[in-house]
Each structure stands twice: as C-alpha cells, then as structure tokens.
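Structures incoming, each one as structure tokens.
We did not get these values from a lab; they are worked out from the coordinates using the rules stated. Keep in mind it's a predicted model, so treat the numbers as computed, not measured. Cβ atoms are built from the backbone, for glycine too; each structure is taken alone.
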Structure I
Amino acid sequence: MEEHDKYDAQVFLKFLKNVLKKYPKGKIVMILDNAKIHHAILLKDFLEENKNRLTLMFLPPYSPNLNMIEELWGWLKSSVINNCFFKNLYEIKIAVRKFISWANLNREKVIDRLCLQF
C-alpha cells in the first residue's frame, strides 16, 4: 500500500516500479479497475519493458460487483467509519490503518469473507 496526496499516471508508474523492486523475482499479475491512470500512455514503454514480469488485467467497465476491493472498502466503512465521530482526519487515518493492519494479520478470515460474497 502506498499513500499519496494525489493519484495520477506518474504516481501509478512509480508504484509499479516499487512493486517490481519489492518483489524482484517471479511473475506479478495485477487485477485493476479501469481508472484512466491505469491505461495512461505514460505506462506503455514501462509495461512493454516488463511484460515478462508484470501483467495488468482489467475488470470489465462498470462492474464494482466483481471488484473484491469494493467489498473490503464496504466492510471497512461499516465496521470503522459508520456511526463514529472523528475529531479530525488524523483519527480517521489511524482507524483505517488499524483495520488494514488487522486484515493483513487475518488474511484467511478476510479472504473467506470476501470470497464467500461471490
């Protein structure tokens, strides 16, 4: 996960480079939505140079029901954000990070819950 003030094609390109650096061996397949930054011309040469290691697969347009991350965001919202008062953005960030940390430590529970939705 990376956090940025803005998300554009340059930020996404840097993210892809960081992923390849973090995982220096093996094939990586990313399943993405159809955000414009995921299809930017700026990525073309990089993706061509790394086609043996990195594959981007896109969900069909307008299909949030196929995007498991949407289920995770809904779960986060209902269990962390809804019916809570936060004094400031910092408190929201802490609550969200706690949920994500919990999810990372309980991957099997998370996968079971998200996959049973489908």
Structure II
Amino acid sequence: MTRGTTTAPGLPRPAGPYSHVAGVAGVHFASGQAGAGPDGRLADGIAAQARQCFQNLVTAVQAAGAVETDIVKVNVYLTDVDDFAAMNEEYAAVFSAPYPARTTVYVTLPPGMLIEADVVAVTAA
C-alpha cells in the first residue's frame, strides 16, 4: 500500500515539512491544526480558536475524501485547563453523537496559540 497525502485548500500552509493529511487504505491522519484562518492569523480567544481549529480539521479530512462522521479519534491540546469548558462547547457544535474517541491534554504551544488538535478518520470498511 502506498501512502497518499493531501494539501487542503482553504487551510493555512503547513508550517514545516508535513502534509495536512496522510493516509493509506482509507485511514486518514490529519496533522495538528490551530485556530488560524487561511491567512495564518489566529482567531481571538479560546472559543473562536477552538471553532476554527475544529473547522480546519473537518476541512482537511474532506479534502482527503472523508467527512466529519468518518472521524473516529480526536486529540486536543490546550494551553490552559480553564479553557476546557469553552473548547468542549465548540467541540459539541462540530462533532455529533455518536462522538469520536477523544483525548485532551494540557501543553505549551507557540505564543498566542490556545489550542491544537488532530484527528484520525476512516473511510474503509
């Protein structure tokens, strides 16, 4: 099997040597996305960054041929434990039941970046 990669239109350009999505055999791994729009500028505040981050991930997997309901795993990285409730509210607005599996951890991210997340989507049976 050969690994395929996708660069999603409408997302900020990757900041390093990686693809927006890499996949093989119907399993799509979306690289971490921040709460930045296509121009690379971060949204203001945790709710706006979380909303943009999750929208970016859906856009990435759609470019690879998957849809939001194909997402089976989400990893969320927050800089502040106090942002959990706001992130969770935005998460519930993007992902629907039955929800993907999820891990949320608290980390240090680049200045101004309050959230990063990545996903795995599966389109093969």
Just checking, which of I, II has the largest value of relative contact order in percent (Cα under 8 Å, 6 or more apart)? II
Quick check: 18.2 is what I get for mean count of other Cβ atoms within 10 Å over residues 24-31, calculated from one of I, II. Which structure matches? II
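Here helix-only ellipticity at 222 nm (-39500 (n - 2.57) for each DSSP H run of 4 or more, over all residues; to 500) has been calculated and equals -14500, so which of I, II was it run on? Don't skip to the answer; put the middle values down first.
Numbers: I: -14500; II: -7500.
Only structure I yields this read-out.
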Origin of the derived value 140 (volume of the Cα convex hull per residue in Å³; candidates I, II): I
